[in-house]
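Structures incoming, each one as structure tokens.
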Structure I
Amino acid sequence: MPKISFETKIDNQISELPAINKIAAADANEIKTSVNQLYDDKGGFAFYEDEGTTTTPIVVSANTWTDLTNDKAGSGTLTTYKPSYVSGDLWNSANNTISLDEIPNGKVVLLRTDFSYNAGSSNQHLDARVYFPDIDKELHFLHVNLGSQHSEDHFVNTMEFYTDSNIQTSDVKIQLKSSGSGTITVNNFLITVLTF
């Protein structure tokens, strides 16, 4: 169902119906505003498929938080269903952050990450987090011990956080840290904004 698009209504000067039986222009305009507000507040999602790290993986140094990148250039990237109030993207590939600039306060963001890690040595411990630079806080979503060297491990994880003004200035990073060196191939990110 499309949004209501009629122009603002004006009452006729003459009406044979008693007020209780007629709809006034103010009523119609209130209905339009109310229904269209549902569209303006609804959530949505964007799916960003990376291409660059398939040929040039991200190099991870031991015990260093490393940003996961996504160039959005993969053929599966889909932004048709992002929230209607977002004119840009939910992922900023220039600074590799989840972009919250156009997301109102009080929304819940679901993040699904899909990446592979190739350990450069045996017996590594791997952590992944969502990092909020504005408040220097983090949400960890992966803790795993890897036994084998040069075996590619595939990880798909989903986590959530909510938006408020404290975390919207410098946006949000997705980072990985390992106790040893290795490389990361990013497959895709699915970013969903929920509304209630």
Structure II
Amino acid sequence: MEALTCLTTRRSILDVTGPGPSEDELRAILRAATTAPDHGRLEPWRLLVIRGEARRALGDVFAQSSLLEDPELESEKVERLREKPMRAPLIIGSVWSRKEHPKIPEWEQLASAVCATYGISLAAHALGYGAVWRTGPLCDHGFARKALDIAEHERIIGWIYIGRPKGGRSGRERSTAGRVSEWGNGDSPRACTA
């Protein structure tokens, strides 16, 4: 897929199925994450690849975390949480791993981790897969953090669910209208649209 086409046609795909990426495709997807801007070459992120039966174990972590939060949680909600990771053949957990540095602030490191995560989504799209970046309270729950070996200085910034799109690609057309202006040409700022 041509780069600009990839960038302008990527959408979050909620409904995916197998098969998931091959080993070579997975390596390409993971390699795309490494191209994220990284001031100081700190590599302030790491990835968790979850597939096969490991998805069931992740579902158990989701269910247990939620039950610890609310022991009265209805059994059907617990089962829905347990089944969430089964929605895609591959899940990549993105972990922001802050580094101490006297000149590089945390926000730049978080930006690098976010770019790496977006690179995963773009690479999946370029290879014909659908992907969606999911977040929520289970990203930062104490039980989940411990079960997934997330260190004190780290934070899960999302789960990228990847698989073959079930119903094709959809999503609204996006525009820069109202969000872009041209500055510094001697005139007052004027809107730029795409």
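Every number here is computed from the coordinates shown, using simple stated rules; none is lab data. Computed from a predicted structure; not experimentally measured. Cβ atoms are built from the backbone, for glycine too; each structure is taken alone.
Of note:
- Structure (I, II) behind the derived value -3000 of helix-only ellipticity at 222 nm (-39500 (n - 2.57) for each DSSP H run of 4 or more, over all residues; to 500): I
- Comparison of I, II - label where FRET efficiency 1/(1 + (r/R0)^6) of positions 71 and 127 (r between Cβ atoms, R0 = 30 Å, to 0.05) is highest: I
- Structure with the greatest value (metric distance in nm of label points 7 Å out along Cα→Cβ at positions 135 and 151, set I, II): I
- Among candidates I, II, the computation of distance in nm of label points 7 Å out along Cα→Cβ at positions 79 and 103 that gave 1.6 used structure I.
- When distance in nm of label points 7 Å out along Cα→Cβ at positions 7 and 143 is calculated for each of I, II, the greatest value falls to I.
- Read-out Rg and Dmax of the Cα atoms in Å, computed value 23.3, 86, structure in I, II: I
- Top of I, II by distance in nm of label points 7 Å out along Cα→Cβ at positions 111 and 175, largest first: II
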